[in-house]
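Following this line, the structures themselves.
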Structure P
Amino acid sequence: MYGSDFLKTVPVNLIISIVIGLLVGSIEEVPINLIPDALIFSLAVGFVVQEIWLVQWQGRPGGTYERELRDYTNRMLKFFDNKIFWTLGIFLIFFTLGLIPLFVSNAEVKLISIIRIFCVSVILTLGLDPIFGTLPKKDGTTTVGALVIYGVVVHSGLNGYPALALELNNHINSFSAVTCSSIVLTYLLLATRWAYIRNLCYLMADGWESFTPRIGIPLLIILAPEIPSFLEILSRIYIGS
């Protein structure tokens, strides 16, 4: 099953990531101030495409994950009366939380700001949706643990993105630097979400051979610029100065 899943899902996430990377690279320049609007908008679209392509299409009758999606949906319906209503509610919560700092700040409220908040809410809702699959188990440790790990991966990816782009720009042109860093970040987020869907929703355990290409390698790449500072901190821990 792993080999079949690998060949069907990794290329999908990679294709989405490459398209987003090329799009962002053609628009944005280095240096990058945090996460640019173009990447946020593209990521939201990428998450929606992944949901339609890998989750809904592969979970259709006759699809690769028909049984897994059906069983997951049945478990969720025992916990929530209406999963769509629940998902929409989570989205509205994230959207409202995003609007609050925008309206209370001195920043001018622009349409582009509203669209960015909308896209961030879509990313957060779809990104956290697989973790909701742990709720029917009524195991707080599993749910909180999944949230923490997912938060660490997302935080590391978002923090490492500008540093990776700047580091690559020292060796290649700005288009290639932004494109490559955008591909790595997008693939990391999409692959992590898909791994969570498989593990938490479809109850399909992934071994190291699945973790390494999906999450391990892109996470290592995006954290590469931080390795020297990490080694410095580690040295201080050992020798005390």
Structure Q
Amino acid sequence: MENRFGITEEGVQIALKIKQHYKSGQPICLPGNGDDILIPEHLLNDNLDLLDFEDPLPLAMVASRDPEPPMAMAAAARLSPKARRTELVTEVFDLLGEITKHNEVRHCVELVSANAFSPQAIAEVRRRTSRVIVHTRQQYTTALRQNMKDLMDGAVAPRQFVKEFFRLTEAGNLRNDIRKKLVLSLLLSDTIRPSVKFLFLENFDRFPNPVRMSIITSVLRAEPTHHVELIKEELKWIVAQDRPYTEPH
């Protein structure tokens, strides 16, 4: 329950958990649905109930700590209309402009504060955030294509390719359906070396659970080839090792 300072005990606990996630490099998941990674669009969707994540402190934590500007800006944009709720929350919002690692977030906080939290200023912050999200996604998509080209040209080692793939897809906040499509195309490709495919399977736990389960189902249904059969056997072994986690799905 929200107290007179405009925050909740649950919100404090969520903020502390988010801080630990950032320290350990774990993704932040959508509240109420631990299988989906939180993306900037979730934060900009006012029709989406983020449960205890709606508290000012979790939003401020993301806006100040998230390594990617689009996510940090989206958190600041969602926090902006709440920032005049109490004097403490206003101070948290102002402090956010000082401690955030992103100039984009700092400019958003300054714009909203300078315009007395007007709806027009908040709307402008949301527009800026949407533009940054689109632009950043385009940049990461281009980088993913270049990473694939480097692999096919032999300009990058398989392990480095896989490392870059995960870095780009995670930092770019790619939707789950896009991640699934990309990984399936690699696992089922006749031109990608088996060593690359097995490196992906070594990192299989880094995918959100819906992506993992969808990939497993699609590969098991794929037309049999020598390479595909090897991948199927490896996935069956992964499922067997992870049985308590995967059976409910």
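Just so it is clear, none of the values below were taken in a lab; they were calculated from the coordinates. Because the structure is predicted, anything quoted here is derived from the model rather than measured. Cβ atoms are built from the backbone, for glycine too; each structure is taken alone.
At-a-glance table
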{"quantity": "Structure with the greatest value (metric mean count of other Cβ atoms within 10 Å over residues 64-71, set P, Q)", "calculated": "Q"}
{"quantity": "Relative contact order in percent (Cα under 8 Å, 6 or more apart) - structure with the largest value, from P, Q", "calculated": "P"}
{"quantity": "Origin of the derived value -21500 (helix-only ellipticity at 222 nm (-39500 (n - 2.57) for each DSSP H run of 4 or more, over all residues; to 500); candidates P, Q)", "calculated": "Q"}
{"quantity": "Structure from which 2.8 was derived, distance in nm of label points 7 Å out along Cα→Cβ at positions 48 and 136, options P, Q", "calculated": "P"}
{"quantity": "Structure from which 14.8 was derived, mean projected area of the Cα convex hull in nm², options P, Q", "calculated": "Q"}
{"quantity": "Computed 2.2 for distance in nm of label points 7 Å out along Cα→Cβ at positions 144 and 160 - originating structure among P, Q", "calculated": "Q"}
{"quantity": "Structure with the greatest value (metric FRET efficiency 1/(1 + (r/R0)^6) of positions 112 and 152 (r between Cβ atoms, R0 = 25 Å, to 0.05), set P, Q)", "calculated": "P"}
{"quantity": "Structures P, Q, by FRET efficiency 1/(1 + (r/R0)^6) of positions 24 and 128 (r between Cβ atoms, R0 = 25 Å, to 0.05): label with the highest value", "calculated": "P"}
{"quantity": "Structure responsible for 17.5, with mean count of other Cβ atoms within 10 Å over residues 176-183 calculated and labels P, Q on offer", "calculated": "Q"}
